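Engineer: Down below are the structures I want you to see.
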Structure P
Amino acid sequence: MAKKNRKKDQNLPEGMSRRQAKLAARAAERAALEKDPRPYAGLQAEADLVALQEFVPSATTPLTVNGRQVLLGTVLPGAGAALVREGSGDILVGLQVQKRSHNPGRDLAYALNWAVQAQPGETLESTVANGSEPAIAELIDASANLDITVHDNFDWWTAEGDKVPFEFAQAVQQANDSIALTRRVTADVDGSAWWTNPGGGKAYIRWVRTDDEGALLAALARVAARGELHLGENTKFAGVFRTHGLIVPVFDLHETERDADSYNAELERVNQALSAEVANDAQLSADERRQLENIKSRQVTIR
């Protein structure tokens, strides 16, 4: 009769048989592969994090992670995940990375957790979470807003006084030359609104909102059916993005020289109309249904 492998049994979680341990491991693997419908849900900064990850070219915000100061940026050199500067020990973590999973909230938690334990000079290329990371709400204050600084360049990639190799300086300059002018709109509205002028004769406002998807789409259709879904003269509603479980209305702006905050009053008017309609559960009229189908047919999903 075969002898029981006691050594293997000693490595099992307390109170579990080998079969139970295998089932638990498989369940954990399945959970790691599941996509979080809203990766930043539960965070006060959800809309801002989505905007920084998907729409803003150059911006930074300070975070406190396990008592350590971290600078969270839109993108780091080479689109890496994190780095710790030699000398100063400054910790930088990026949101727009080359390698990530379908769960960006877990990936960010992984990068933050790695960064506060790393040594000066170390870098993290891949931010793909491996299951060892804590929940993101355990690393940052879930009730806090972000103190965002928008940059017109990527000079923040280097610390003041650092000797920068020629090749790296060239890379920074190339990035600076390609950046699209972007501003955060200061209107008192739900979510996070951003103005950008990429060139080409048209500017845009992208407005990340945290309402339920279905309710917001219906609200947009109702407001559009009344002819009120615009930001004033020489503007039009262009459609919506879907990303990270959120809907992002987009407006075309045909006056590229206008200041971003000159749209505040119109944005606040639309915000008030949408907020009222989000709570409206009445059936859509025929015209509103046509508007809804039109919006859905033109939506773009960012994965």
Structure Q
Amino acid sequence: MQDFNGAVAFITGGASGAGLGQAQVFGRAGAKVVIADMRGDAIEQALTTLRAEGITAHGIVLDITDREAYARAADEVEQVFGQAPTLLFNTAGVNSFGPVEKTTYGDFDWLIGVNLGGVINGMVTFVPRMIASGKPGHIVTTSSLGGLSGSALAAPYSAAKAAVINLMESYHQGLAKHNIGVSVICPANIKSNIAEATKLRPASAGVSGYRADEATIESLHSIHRHGMEPVELAEWTKKGIENGDLYIIPYPEAKEQMRAHFDKIVDAILPLDADPEGAKKRIDALMEWGAKGAKVFTTTE
């Protein structure tokens, strides 16, 4: 996708941080922007900022874990702009840190519910509408470098972000035939207020096994205040969309760490001469299924 002029961009978490950066960059490129966020006051501030630049913007208060609310938001976009989004940014996310052995059901439910469930809701809500529109489009989902490896202090977060990467790989394969591109951003720290995400944790999530107070929030702020500027990350995202990139990771300091991590995985795979006969049987079976058997899952009676 090269031309963003007149596109409709739906951005979750769009009232601040990475989401607001995306709204600014793509709005400046001519897109009409919808920012969805849980915080109504933050939406109003963001709309003032965007409109001051001449960007056409609309705000929707949305809890991305609420599927019915998501459907209403999609209807509202079509009512306001007369079409489904051509750009979907699954950007909203939350984090919380603590020892993996102290993680509660509530910690898993909240962190995975928002970081993975929220993305799933966005995809299931909007993908059919984007396909039905017949227009070229692009979907960008924010994961994390934390999704590329485990973390003893951020296990639910890392698990959700890992699933998001895998999910976008699947959609990337499946949506190409509909002229809809898919990218996943894997940032390190961003200059944002995600350090305060625990303040948004609903009481319904139950008891947490993690410490969350002003000291832990300030500890995270000490990292994020030195993070990449949201507009800079959005500029890299724009280039990634223009290039048709699946992975967008504009953090050169992570390259060697990631190489070492994935080298361990590749090195764990047995060499072909360890079981050549079994390998051939399995490969032949998969190739035959791919040529014939897989079709039964993509056709309807």
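Rule-based calculations on the coordinates, nothing more; no lab input. As the structure is a prediction and not an experimental result, all values here were calculated from the model.
Engineer: Suppose you compute relative contact order in percent (Cα under 8 Å, 6 or more apart) for every structure in P, Q: which one lands on 18?
Structural biologist: Only structure Q yields this read-out.
Engineer: Compare Rg/Rh (Cα atoms, Kirkwood Rh), for residues 55-174 alone across structures P, Q and report the one with the greatest value.
Structural biologist: Largest calculated value belongs to Q.
Engineer: Out of P, Q, which structure matches 59 when percent of Cα pairs over 23 Å apart is calculated?
Structural biologist: Q
Engineer: Tell me which of P, Q gives -15000 when you compute helix-only ellipticity at 222 nm (-39500 (n - 2.57) for each DSSP H run of 4 or more, over all residues; to 500).
Structural biologist: Q
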